[in-house]
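Chemist: What follows is a set of structures to go through.
Please treat every number below as a calculation from the coordinates, not as lab data. As the structure is a prediction and not an experimental result, all values here were calculated from the model. Cβ atoms are built from the backbone, for glycine too; each structure is taken alone.
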Structure I
Amino acid sequence: MQAVLRRVSASLVDGLDATLIVATLLLGAVGLATLYSASHDAPARMTGQLMNFAVAFVAMWVAARISPELLMRVAFPAYAVGVALLVAVALYGDTVNGARRWLHVGVTRFQPSEMMKLALPLMLAWYFARNEETLRLRDFAVGALLVAIPVLLIARQPDLGTAALVAAAGVYILYFAGLGWRVMATLAVVGGVSLIPLWGLLHDYQRRRVLTLLDPSQDPLGAGYHTIQSTIAVGSGGVFGKGWLQGTQAHLEFIPERHTDFIFAVYSEEFGLLGNCLLLALYTLLIGRGLMITAQATSFFARLVAGAVTLMFFTYAFVNMGMVAGILPVVGVPLPFISYGGTALVTLFIGIGILMSLRRQRRLVPT
C-alpha cells in the first residue's frame with residue numbers, strides 16, 4: 001500500500017519545478033496576507049481568492065503535463081477561437097463601467113482577452129517554428145499582423161492595459177524569433193508618430209489618464225485621485241512599513257481598487273521598502289528561473305514560448321508597480337499572484353505550467 005501511495009505521489013509531482021513552485025507559493029502567500037488587509041470590509045473575498053488559487057493550481061498541474069507537441073497542435077485553434085471570442089465580445093459582450101470586455105456563457109462570464117495572453121505567443125511561436133529555416137522579413141510582417149488583430153479588438157473594448165500586455169507578448173516573440181533591434185526601434189518610432197492622429201479617437205477618460213500622468217494635481221479628485229492616493233501610500237510606508245493591518249490609507253478607504261489594481265499600494269504602506277525588496281526578490285527568482293528554462297530549451301518553438309511567458313510576468317509586475325508609483329498611466333493591470341481575481345490568476349498559473357512542461361521536455365531529451 002505504501003509503495004502504491006509513493007508511486008501516486010511521485011506521479012503527481014513529476015514534472016513540477018521546485019523553484020517555480022516555491023516562488024509562486026510565496027508570492028501567493030504574500031498576496032493573501034495583503035488581500036486580507038485590503039479586504040477588511042469584505043472578508044468573503046478571501047474565500048473567493050482561495051478558491052481561485054485552488055482552480056489555478058489545478059490548471060497549472062494540467063498544463064505542466066501537456067507536451068510541447070500538443071501545444072503546437074492547439075496553437076492555431078486557440079488563436080482562432082480567441083479572436084472569434086473577441087469578435088463575439090464586440091457584438092454581444094456585457095458592458096460594465098462603460099467597457100465591453102465580458103462574455104456571458106451559461107451561468108458565468110469570462111474575459112476572452114485574458115486567453116490571448118497565452119494564445120497569441122503560442123500562435124506566433126508555432127508560425128515561426130514552421131518557417132524556422134526560411135525566416136524572412138515577410139514572415140515578421142505576418143507575425144505583426146497576427147499581433148495587431150487581437151490587440152486592436154481588445155483596445156476597442158476599451159481595455160488598454162490588456163491590449164498592452166498582449167502586444168508586449170507579441171513583441172517578445174518577434175524579438176526572440178530574430179527581428180533585429182534596429183527594425184524594432186524603427187517600427188516603434190513610426191508607431192509612436194502614428195499615434196498622434198489617434199489622440200482624437202481616444203475616449204475622454206483615456207486622454208485624462210495620459211494628461212494626469214504628467215500632472216496628477218490638475219484633477220486631484222477625479223482622474224488624478226488614484227495616482228495621488230497610491231503614491232501617498234507607497235511613500236508613507238517608509239523603510240520598515242506601518243505593519244500588517246496598520247495601513248491607514250487602505251483602512252480609511254483612500255486607496256481605490258485596493259484589492260485589485262492598487263493592492264501594491266496597500267502592501268507598500270504596510271511593509272515598506274524592505275517588504276518591496278522581498279517582493280522584487282521573489283519576482284526576480286521567478287523570472288530568472290523562467291529565463292533559465294528559456295536558455296535551455298531544446299527547440300525553437302519551446303524557446304519562443306518560454307521567453308514570451310517569462311517576460312509576460314515581468315511586464316505584469318513592471319506595469320502595475322509603475323502605475324501605482326505614478327510613473328506609468330493607470331491602465332488596469334493586476335499585480336501577478338497578488339491582486340484579487342480569478343481569470344488573470346488562472347492565466348498566470350497556466351503560464352507557469354507551460355514553463356514546467358517545456359522544462360520537463362528538456363529533461364526527457366537525451367544529452
Structure II
Amino acid sequence: MYIRRYRKRRSSRWWAFLLVLLALGAFYFMNKEPAISLIPRFGPTPTPTPSAQQFIQEGEKAWSEGRLKEALSQYSKALSLEPDNFQALLRRSQILTFLGRAKEAVEDAKRALALKPDSAEAIANLCLALDWAGEIDEAFETCVKGVSLYPQNPTLRAYLAETYIDRSNWDRANEEINVALSLAPDDPEVLRAYGYILEKQGKYRQALEAYLKAQELSPHLYYLYIRAGNLYIILKKGNEALAQFNKAVEVAPDLPMPYDALGWGYYQLQDLDRAEVELKKAIEIDPDYGPAYGHLGVVYYVQRKYEDAIPNLEKAIELGVKSVEYYYELGLSYVFLGLCEQALPWLEKALEIDPYSEPALWGLSQCQASKKK
C-alpha cells in the first residue's frame with residue numbers, strides 16, 4: 001500500500017510539470033514575433049525613387065551613343081526633379097538643336113547660361129541654338145562674346161564661323177573656321193561646321209570630305225549622313241546619296257529626319273512612289289514633323305494629286321515650315337481644282353515672301369481671267 005501511494009504521487013507531479021512546460025511554451029510562441037510571416041502582404045514592393053543624377057547618367061550614355069530621343073527623355077526626367085540642373089539643361093538644349101527644334105533649344109540654353117554665365121560650353125551652345133533658330137544677329141553677338149572670353153576654344157570659333165557664313169561674310173567665316181581647325185583638327189563638331197561653311201560657298205566636294213571625316217570620328221551622328229547624302233545628290237551620285245540616307249536611318253531609326261531625307265532623296269531621283277513611302281514613315285514616327293508634310297505635299301503636287309497635296313502642304317505651314325514653294329503650290333493646287341477663292345490667300349502669301357514669284361503671279365492671272373468669264 002505504501003509503495004502504491006508513492007508511485008501515484010510521483011506520477012501526478014510529472015504530469016503537472018509537463019503541463020507547466022506546455023503552458024510556458026504556448027505563452028512564448030503566442031507572444032513571439034514570427035521570423036517569417038505566413039500571411040501574405042498585399043501592395044507593391046517599395047522601390048527607391050530615381051534621382052535626377054541617375055536620369056542624367058542614363059542621358060549621358062544615350063547621348064554618347066547617338067540615341068538622341070532616349071537622351072532627350074532622360075534629361076527631361078532629370079529636369080522634372082531638378083528644374084535648374086545645369087548639366088541637364090545644357091544637354092537637352094544641344095539635343096533639341098540637333099533634332100531641329102532650335103527655338104525650344106534656345107530657352108534651355110539661356111537658362112543654362114544664366115546658371116553659369118562664364119561657361120564656354122553654355123555660351124557656344126546658345127550661339128548654335130540661336131543661329132539654327134534663325135536669330136543670326138543674336139547668335140553672332142553671343143559667339144563674339146564667347147570668343148573674346150575663350151579665344152582658344154575651338155567650338156566657339158567654329159560656331160562663330162557658322163554665324164559669319166550665315167551673314168554672308170565668307171572671308172571672316174573662313175578665318176574663324178581655320179583657327180578652329182588648327183585648335184582641334186579632329187573634332188567632329190568643328191568638322192561639321194567646316195563642311196557647312198564649305199557647302200554654303202559651293203565647295204561641295206571639299207564639304208563632302210569634311211562630313212565623311214566627321215562620320216569616321218562620330219559614326220553615331222545621323223545628321224552627318226544626311227549632310228553627306230544631300231551633297232551626293234548635288235554631285236549627281238544617286239546611289240551614294242541613298243546609301244548615306246539609309247545609314248542615317250540605320251543610326252537613328254526612331255527619328256523622322258532620316259526617313260524624310262531618304263524620301264526627299266528618292267523624290268530628287270524621280271522615284272516618286274518610294275519617296276511617298278519613306279515620307280509617310282517619317283510622319284508616322286512624328287506626326288508633328290513639318291518638313292515631311294511639306295515634302296509629301298510636293299510629291300503629290302508634281303503628280304497632280306491636288307486633293308492630297310493640299311492637306312499636307314497646309315499641315316507643313318501650320319507646323320511652322322516657311323517656304324515660298326509651299327505657298328504657291330498650295331495656291332496653285334486650289335487653282336487647278338477651280339477654287340480660286342481658296343487659292344488667293346496662299347498666292348498672296350507667296351508674293352509677300354517673293355514679289356517676283358512667277359508661279360504665284362501666274363496663279364493670280366488665272367484667277368483674274370476666270371472672273372472675267
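Chemist: 20, 11, 4 is what came out when semi-axes √(5λ) of the Cα gyration tensor in Å, for residues 282-321 alone was calculated for one structure; which of I, II is it?
Modeler: Matching structure: I.
Chemist: Out of I, II, choose the structure whose coordinates give P(r) over Cα pairs in 20 Å bins from 0, in percent equal to 22, 43, 16, 6, 6, 5, 1, 0 when calculated.
Modeler: Matching structure: II.
Chemist: Name the one structure among I, II that relative contact order in percent (Cα under 8 Å, 6 or more apart) of 6 was derived from.
Modeler: Value 6 for relative contact order in percent (Cα under 8 Å, 6 or more apart) corresponds to II out of I, II.
Chemist: Hey, mean count of other Cβ atoms within 10 Å over residues 154-161 derived from one of I, II reads 19.8; which structure?
Modeler: Comparing all candidates, it corresponds to I.
Chemist: I, II: which one has FRET efficiency 1/(1 + (r/R0)^6) of positions 90 and 130 (r between Cβ atoms, R0 = 25 Å, to 0.05), as calculated, at 0.95?
Modeler: Going through each structure in turn, the value belongs to II.
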